[in-house]
Structures are given as structure tokens and as C-alpha cells.
1. By the measure mean count of other Cβ atoms within 10 Å over residues 51-58, tell me the structure among 1, 2, 3 with the highest figure.
2. 1, 2, 3: which one has P(r) over Cα pairs in 10 Å bins from 0, in percent, for residues 195-258 alone, as calculated, at 17, 34, 37, 11?
3. Thinking of 1, 2, 3, which structure, once log10 I(q)/I(0) by the Debye sum over Cα atoms at q = 0.13, 0.15, 0.17 Å⁻¹, for residues 67-226 alone is computed, gives back -0.63, -0.84, -1.05?
Structure 1
Amino acid sequence: METLLTLLHIAAYLGLGFALALPQARRLAVALLALAAVVGLATGIGDGERTLQTVHTFAGYEGSAQEVSMVSFPTGTHKAAGWQWPLVFAAFAGFWVAVLLLLGRRGVKNPLLLPLLFGWSGAATWLLLQWCAAPSALVQPVGIDRFLWPAGLAACLLAAWTQTTALRLFLLLSTTVLLLRLPLALFSKYASDHHLGTCLDVSSVVDIVNPMTQMQFDPRLEAGSSQQQFWLIWLEHVIFFPAAHFLSLFGIAFGAWMFHRHGPETQAKA
């Protein structure tokens, strides 16, 4: 059931990303969001107290391994009644179903507002799912990207329809990708300083690999130090992953922008 729920959540996020840019995809997105919420509610009914151990995944040496791999380090334990976590996603789904129904067949003129709201509300939902001890497959691994990438996809498609020059497209998309991730970086800093124990709490993670040398830091990183937080928070959330998302999304945005300006419909109007 966890696998089914995970696939439904990912499909709902992707559907919402397309629906914000493409009015013809909104009925399908509404159906996917509603289905994911209903299946989650049906799964959570009757569950007793649940326990979730959150982890932070980083590049390091696991055990006595000789090669770098992705290591999952426990960061906290959360307990909650089983009926709580389905309500979190149901609230997210209900809000976006209402937004899509209000939009109807109308296009979205502002390429920033709704994609940012999607990404930020997805992040809040993801964090609340952890505190409510949701099934681990719904929060980790591939936790953040399951909603941030679809939000970026919505932004790149909307930007392609609305921006008149490639430079404006570049600037708008790079700004959006950074703004989508910035609240998570700030919360990771807060969670680490206060030991909140979510996937973004990196306060106890020290055995990471220096990406420049592929070796562990020597001297070892100190827990809670500014150097540790730079490598695990600011480099990850403000530099590396925004750049990776931008590279993947800008190609889509530029292709859509070129097609919008020089495709068959544009040529026919000319």
C-alpha cells in the first residue's frame, strides 16, 4: 500500500504541475489529487499510533565501504495517531482542487505566484507528514524533489508562454528555482539549531564527503558549526540543487518558448 500511495502522490504532484500551465490537464489533476487523498484517508482509518524515523541522506562512506555511496543518517523519531497524516495531504489536495476549479479553463498570467505557492505548500505538507508519522515512503527518499520539480515545471511552462525574450526567461526561471528552495534552507537551519528531528535536521551529520576531494573532511566537521551547515544546508539548498534543477528545467522552458514563438500556430497567425 505504501508503494501505491507513493505513486499516487507523485502522480498528483506531477499532474498539478502540468495543470497550472495547461488548462486541458486540470480535470486529470483534480482526479489524481482527489484519488490520492481518498486512498490515504482509507489507509489511515483504524490505524493506531505510528512511529516514523526520519533520516538525512548524504554522500559518505557507509560502514567499512571503500567507495562513496548515499548514506541515510537517522535524525529523529516522530510518533502520532495513524489518522493524522492522511488529513495533512487531504488538506493540501483539497486546497489545490479548489484552486484548479476556480481557474477553470483560464490561463495563468503570473508565472511566479502559483508555482511558488505550490512548492511552498508542498514543503509544508512534507514537513507535517513527518511530524504526523506518515509512512516513510511518502517522505523519504526523494522527498523534496517530488513536489519541487513539478512546481519548477509549472514555472518553466508558464514562463515560456509569457516571457518575450530568452534573457527574461532565463532570469525568471533561475529566480523561481532559487525561491522555491530558499524556505527549505532557512527551515533546515532552524531545525538543525533547535534539533527538531526532521529530514532537514542536519545537526548530527558530520561524516560527509568533501565533493571536491571525494574524501571525508580532515579535520572532521563539528556538529552545529558554520562549516557543517554550509556544506549540508547552504551549498545543497541554495547552490547545488537549484543549479541542477535549473539545468533540467531551462531546456524544457527554452524548447517550449521557441515552439510558442515559432511553432505552427504562430506561423499560421503570421
Structure 2
Amino acid sequence: MNFTDKLKKAIESSGSVLSVGLDPDPARLPLSLKEQVSDPNGQVVEFCRRVINATKQHACAFKPNMAFFEAMGDAGWQILEEVSDMIPSNRIFIADAKRGDIGNTAGKYREAFFDRLNADAVTLNPLMGLDTLEPYFGDASKALFILTMTSNTGAADFLQRRFEGRLSLGEYIAELLSKKQERSETHLGMVVGATQPEAFEPVIKAHSKAHLLIPGIGTQGGTVESVVKATADHKGMVVVNASRSVIYAGSGSPEWEQEVSLRAEQLKEKLKPITERYVA
């Protein structure tokens, strides 16, 4: 099954375009969980398990952030492999790595995320050049989500600056990605931030068939309404990610899992105007 078909089926079966970001910070884990599980590594595993179980009916995708697992040292990769096995096979697994390197190094990243973890997609940074993407080409079941107009304020330093007659460097990158897609079986999607809807509209027009991963809803201040409006005519599918605003929704409560599930359900409902584009 190619990536586009799997994503569409994931959206249909969940009735949602929500992606839940898995950012397990040991300092923020619920107290009630820590009281139940004494081992710090076990706490992270159990936290991710419960978050996935609490949200899987409301989400089409899960996006583990590599940094939170890498910060745990040797145990982090083992935990990440356990977490990857927890993600339902009918959901999309996005490895949020933001890597960007050339040649053999990029090939090893591809092995790590696609072959070892069996992720469906990975986030990549294109600023070393688009040749850094080519080691990932050739697999129609996979996708790349390339940082094109990010949600942080630092996007103004580079990605929002005018470049080669375009409104932004992000728009220029999107044009090149659209051309690259013609010779890549792997889908070339884009990361565009919900906090920058005005800046990303020209970007998504330049690569109109790209599937979009949109972070920045919730804690970072982006709104669902602005995303709905900005993507109204986009031909690719839209996946909206929420991380901290969902997974830590009930950290102060013994019933934190119910709070997490409720927050995911609320976002799923808000995102219905997007979901209805892909679900008959």
C-alpha cells in the first residue's frame, strides 16, 4: 500500500486528521503514574502506552519526537522501539527527527527510521540541500515531511525571507520539492506551522499536492480556524499535530488518561471541517 492510501485509510478509520505528538518528558509525567511505576524508564514506556490507548480512536497518526527518547541514553532507543510497536498498524507513524545530511549519513538515517523502526514517515531539514533527500527516495509506502515553513519564531530568520524572487525561502523550497516529486516514489510532504498561516499559504500553493504536517496548534498558539481557512483549496491531505496540549492535559489529575482522551476528542471535533474533505 502506498503512503497516500494508508494515510487516507487512517483518516477514514479514525474519522480524524489529528496527529498526537509523543514528547515524554520525565519531569512532566503524571504523579499518579510515577506512584504506580517505580522504574523511570518504565514510567516513560507506560506513559506512552496509555497516551496511545487513550487517543488512538481520535487520531490518524502518532509522532514520537526523537529528542525526548535520545535524551534518555541507551535505554531511549529501546523504549522508542517498544513505543513504535504500540502504534496501531492502521495509524501513521511519523518519526519526528528533523535530520538533514548528505550521502551515506542520510542513508543510515533512512535505515534507522524506515528499516529499524518501520516508521511510515520522517521529518527532515532541507537546508543542506535537496540532495540530502534522495537517499530516502524509492519507497512508495513511505513519506518525507520536509521543514518548509516552521511554527517557531525563528522561521523569520531564514524560511520567511524573500529568496530568488519568491515571497520566501519556504516557497522556493516548495517549488523544488514539487519538481523532485516527479522522480520520487516516496511522497514528499511538507511541515508548515499553524502559527504562520499567512506565510505558508504561498508555500503550499507551490507544492499543491503535498500532504501537510501542521504543528503549532495549542501550546504554541496556532488556531484550528486559521488552518482550516489557509488549507481550504489544498489538494494534498492535511494532518494537524498536537503534542503537549494533549498528552499533558490531565497531568495533575489521577484521571489523567480520561483528560488526555477528552482533549484529543475535542481537537478531533474542531478539525472536522478538514476531515470531511477526505471522508465521504
Structure 3
Amino acid sequence: MLSVALAVYNEEKNLGECLESVKNIADEIIVVDGESTDKTAEIARLYGAKVISAKKVAMFHINKQKALDAAKGDWILQLDADERVSEELADQIKKVMRGVSIKMTGNKKKLLFERHQRSIEERDGKIGSDSGEVTAYFIPRLNFFLGGWLRHGGVYPDGVIRFVKKNATAWPCKYIHEQPKVHGKIAWLSADLLHYADPTFSRYLMRANRYTSLTAEQMRKNDIKTTLWATIYYMCIKPVQVFLQLYLRHKGILDGFPGFVWALFSGLHYPLAYMKYWEMIHA
């Protein structure tokens, strides 16, 4: 049995297409709704979802955990409303549930995925165990931005742990880019999860505003000192480092204008967050 689990807020423009992409593989759909004021809950029910009302929280992983806890399937596919399950991904999910192992095709892709996982583990620590049965899967996510797919600039594979066995994972609920804790071995699926987070620049700016606020809050928790050096670092050095790394080292230049904008505003994330943090502690 497969449960599809989502935590949502005001996603009437996205939720229908998301649930449409999984209606043929989901035995159960769980939607935790964080006080939406639009037709999100109504759309979820049209697809037979069990809708659970919850408070709107800045740390949305709290509601993601509620969705995980409510799911009854042997396997759980956790999604965001702006994601779509490709036909290839749906096929791989069904194979895993039948006990068929997924073999990575292409050495280049395998190396790319391994490098991405190492970078996550350098930030968050070891994910899962080295032995035992596979209880969770990374899924590569392909991001749509300003009319095109971002395949470079450090954006792909944007691996996310979303396909898991029941009770095999839990969200720490500490910071925005965390991965869930995994009890068991972790592997990769190779088919892409399609992510339509930023089809327009206005939506990107809206999301960026939320993410910079969460980063500012994390700075507060880490007690970052607003010294002259910290100001120079977050306002000048860090954004340039990030831009050059994404645009040149990770070849964001190959994604054209969307790649340039992505690298530029990824760098600007840090001065914006720092200014919010400075205001937070000096207001």
C-alpha cells in the first residue's frame, strides 16, 4: 500500500496537478492543511484525500511530520504541492514496492548523485546506515525556473528523501533545508521528480522572502554576532562566493539567463537574510 502525504497552505493553483500525477499509484492521500484560506482543502477532497486541519507554522516540516504520522501505507511518498511525479518516477516507485531493485544507469549520473549526497552529509551528518534493508530513497528533483529546466548551477539533482517505509524517517524540524533522519539504509531512484516551484519571478521572490526570514531566524538561534567582520562577510564576501560557485564552477552559465538569475539571487539570499537578522536583534 502506498500513501501520498502532503503538508500544504493556500495551494489551490498547484494541488490539483500534483494529485493528478499520483492518482494512479496512491492507495491513500493524506493532506495536512495549515489554515488555508482558498480552495486547497476542497481540491484535496475531490481526489479522495483525507484532510487534516493544522495550524499554519513557519517551520513547515512540523506539518510534514504530521502527514507522515497519519499515513498508514507500507510505503509513503511525501510531496510538495508544486511537485509532479513523472511517469518514469511512478514506474520506479511501483517496481520498488514489488521488490524490484532500481539500478542506476550511466556512470556519470551515479557519480553526480553520490557527490550530491556527500555534500548533504557534510552539512547535516551521516544519513542512514551502511547495511541492512533500504528503508528510504533519495529522489532527484528537476527544477523549473523562469521558463526552463535548471540542469546545472549546482541545482540538479537536488536530491530529496521522499519515498520511505512507514516509521523509517522523522523530520528534526530545526531548519529549512534539513533532511529527515533515516532509520535504515538509503538508496537513490533515478527518475526525476518535477518541481514547478518558480515558474514566474514574482513567485520566486515570494518564496525567497519566506526563506530569507527562516535563515534570519536560524542566525538568531546560532547567535551570530553582528560584528564588522560578520557584516562584511554576509553582505559582500558570501554572496560573491555563492554566485561564482554556482555560475562558473557548477556551470550555471549553461542554463542561460535563468541560470544567471538563479546564481545571482542565490548569492543575494545571504545579505537579505543578514539584514533581516540585524533588524530582528536591533529593533
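Just so it is clear, none of the values below were taken in a lab; they were calculated from the coordinates. Worth saying up front: this structure is predicted, and the values here are computed from it rather than measured. Cβ atoms are built from the backbone, for glycine too; each structure is taken alone.
1. Numbers: 1: 18.1; 2: 21.4; 3: 13.5.
The structure with the largest value is 2.
2. Values: 1: 19, 39, 24, 13, 6, 0; 2: 20, 44, 21, 12, 2; 3: 17, 34, 37, 11.
Label of the source structure: 3.
3. Numbers: 1: -0.78, -0.96, -1.11; 2: -0.63, -0.84, -1.05; 3: -0.69, -0.92, -1.18.
Derived from 2, not from the others.
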